[in-house]
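Multiple structures follow.
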Structure P
Amino acid sequence: MSLSRRGLLTAGGAMGAFAATAASAGPAAAGTPHGKGHGHGNGHGGGQRVRTGFDRLAADGYALLKGQRVGVVTNPTGITSDVRHIVDVMHPDRRVNLTAVFGPEHGFRGTAQAGGSEGRYDDPATGLPVYDTYLKSGQALADIFTASGVDTIVFDIQDAGARFYTYIWTLYDCMEAAALAGKRFVVLDRPNPVTGRAALGPVLDPAFGTFVGRREISQAHGMTVTELALLFNGEFLKDRPAKLEIVKMSGWSRSDFFDATGLPWVPPSPNMPTPDTALVYSGTCMFEGTNLSEGRGTTRPFELLGAEGVDHRWADAANALELPGVAFREAYFAPTFSKFQGVTVGGVQLHVLDREVFDPVRTGIGLLITAKRTWSGFAWRSDNWIDKLTGNTRVRTMIDAGADVDEVVGAWASDLAKFRAVRKRYLQYR
């Protein structure tokens, strides 16, 4: 039995259908069995082994790619369970004709910092041509796909679960460009590291669309990349949908944090070193829109926040909010790069005590409010980057007007409810 449109037989039995074509506005059929194995609090899961989309594709002898010239959109996270890169695995395998690689922000091999890429080069390890997709979209990206000579484009990148993490917009841009170029598009699934239980936070206003948020999804989307691809195709690209097929995971449940998967973690970007970073990122990345450090240049980016002149009053005020599942420690640190490079600053460290009830976006709002109230030097970035991150002006203007946490969070409730109803149609896992 072939993977291409009929599912995959394993020792556990038939896995169920997984493929979705471009014409389908709804999700592919579910039916994958799931184990439990998810952890609680800050403990670890039961060691359940998740098989990624690539694992399943390879186990089926790459039948879905037979007869195709294949290009892969990937980065260092595109690995097997024994930490070999999928490009290095596929390149010598005669069952698949891998002819090109496409690198996102930070690059295919991950050598570039935030806001950078590796450009066009030939990969020293394989000799394959590597094309740069970063900040390219539409016809310009379609022309790159055409010039590469590939028939099918495969996407395999680990996401972090937040709207402003740019890889999901690389996915969106590549899907749109593949449709323009007449190329087939295959998305290989990987876990959402912070679970797929809930969509949280404000929904993007299209007027604020940028590469940190192209379309109308919530700040923490609670989806996997194949689910997002189906949603993009069905909601935002339906006038010219991609010729889309997906390869689901097996063994992943929506309630699973990353440590329950049994998969190795590779930092998806230089400032996403651990799954703990991903847990807080959809909230604390909002500090990129302020003059405080978001912890870049430390060993705990997005968990450490601070600025010169901040003292214990911020941690005290944040703890007084009694936000669920989290506590704040007065902390001092000296970033090695980015804001306050080489300067000792004061601030807070987030400690997630119960990740089952922790709400990263609500926590981020609480920290913004208390930072502004306790530090006289607080300021938004002059380019109003916070509006790009939150996808609207309301968060900034409400905080400036003195709103409390419940008021700010309540302001997006209606939009979030509408998005959750749309999202539900594309979910592939229980």
Structure Q
Amino acid sequence: MATRRMTTAAAFRCTECGWTSPKWAGRCGECQQWGTVVEAAETTGIVRSVTPVAPAAGRAARPITTIDTTEAPRRTSGVGEFDRVLGGGIVPGAAVLLSGEPGVGKSTLLLEVAAQSARAGRRVLYASGEESTAQIRLRAERTGALDDELFLASETDLATILGHVDEVQPELLIVDSVQTVSSSMSDGLAGHPSQVREVASTLIRVAKDRALPIVIVGHVTKDGSIAGPRILEHLVDVVCHFEGDRQTSLRFIRTQKNRFGPTDEVGCFDMTGAGIEEVPDPSRLFLGNGKPVAGTCVTIALEGRRALPVEVQALTVATTAPNPRRVVSGVDSSRVAMILAILERRGRVRLSDKDVYVSTVGGVRLVEPGADLAIAIAIATALREQAIRHDVAAVGELSLSGEIRPVSQASQRRTEAARLGYRTILDERSGGIADALRLVGAHAAAPVDDGDVPDF
């Protein structure tokens, strides 16, 4: 057996990037992260080379064309919106990491997933390191998530959780959360980067060996990224983020990584007093009462692959202040400022003596440029105090020259608009912003005094 002798030793290692140093440092010299340099086991002395070992029977390398994909069929979780972001269901042996802000509803969502899977006849083990079994039972009673095939365990020791897995033999394992579980095979307290790495690695290894799908809850930091070593996201198969505004009941789940499906799907949920509910058709959440009102316009926004109709509302108020107010909610303030400049210069809409308020309905946030035209029309009709018909929608990006530019997935947006009953779509085919405003007058809900085409 060949051997070699190491001449140097690194006593400290960065848990984020692997940078090594002979002495401790508060900040990593490679990735510049603070507090990630920890003591590592010294590797001095004789290091023996690895002796090749023949693979076990049935595990020999095979040509990719001979591998049968039917060995890993997807299983539905019972929650359609969760299955949507996973790519159609849970793959046996898959490791799913779910992150989100505290209190957003991660545990409630996973308890619903566990209950629906249990009702389908699949045994589920829910291991919580944050709540007692009695607390989980109380929440399950409130949300209607009681089933004999759903097993609960309140444990923070990894070995004990694995013992429960051997005893219960579940078909789905949920661990809430990885930062609360510790392993005796690693030093440090629970939540320490080395502990998180060891716990996650062990759980994922068990999942692969037993074809047991596992969902792991992960905490987030102040900036919204997943806490712990970055390697955690590399180890798992799927990374999902559960998000929402505490002021509204709307919740979205998005995939940031998916080895078994797309990463641009979005699941929509509604948090209620009775738990969490799926929203297969979220159009009702983002639209008003349907009556034509001055200062409103509907746009078709994209959330992942899903086209959603969103109503934009605007209000203009005369002011004598030298600096008029610009207040927004659900849209980007800098984008609204640019749209106001385009309206003033290219659309001949005087707004320098008006306070302008812009908001979306339902708490949704519009960040894509495809909503520019709808925002501009809402502001212009608010100034004119003229409503447009309820079957008119606007989709388009505004350039500084006043041109309406096309947006991505335009055909999908038009199809969704037609399905919802919007017969007129204002987009890049309408010309420039001045032409679009004239068309808005032609599609007004009520006639105006100065003809069919109002002068904005």
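One of P, Q was used to compute FRET efficiency 1/(1 + (r/R0)^6) of positions 297 and 417 (r between Cβ atoms, R0 = 41 Å, to 0.05), and the answer was 1.00. Which one was it?
Attributed to the structure labelled Q.
Assign the value 3.5, calculated as distance in nm of label points 7 Å out along Cα→Cβ at positions 209 and 305, to the correct structure from P, Q.
Q
Ranked on FRET efficiency 1/(1 + (r/R0)^6) of positions 121 and 409 (r between Cβ atoms, R0 = 35 Å, to 0.05), which label among P, Q comes first with the largest value? List each step's numbers first, then the result.
Working: P: 0.15; Q: 0.35.
Of structures P, Q, the maximum of FRET efficiency 1/(1 + (r/R0)^6) of positions 121 and 409 (r between Cβ atoms, R0 = 35 Å, to 0.05) occurs in Q.
Given a computed value of 11 for relative contact order in percent (Cα under 8 Å, 6 or more apart), which structure among P, Q does it belong to?
Q
Comparing mean count of other Cβ atoms within 10 Å over residues 81-88 across P, Q, which structure shows the greatest value?
Evaluating mean count of other Cβ atoms within 10 Å over residues 81-88 on every structure, the highest lands on Q.
Comparing mean projected area of the Cα convex hull in nm² across structures P, Q, which is largest?
Q
Coordinate-derived values only; no laboratory data. This one's a predicted model, so the numbers in the text were calculated from it and none came from an experiment. Cβ atoms are built from the backbone, for glycine too; each structure is taken alone.
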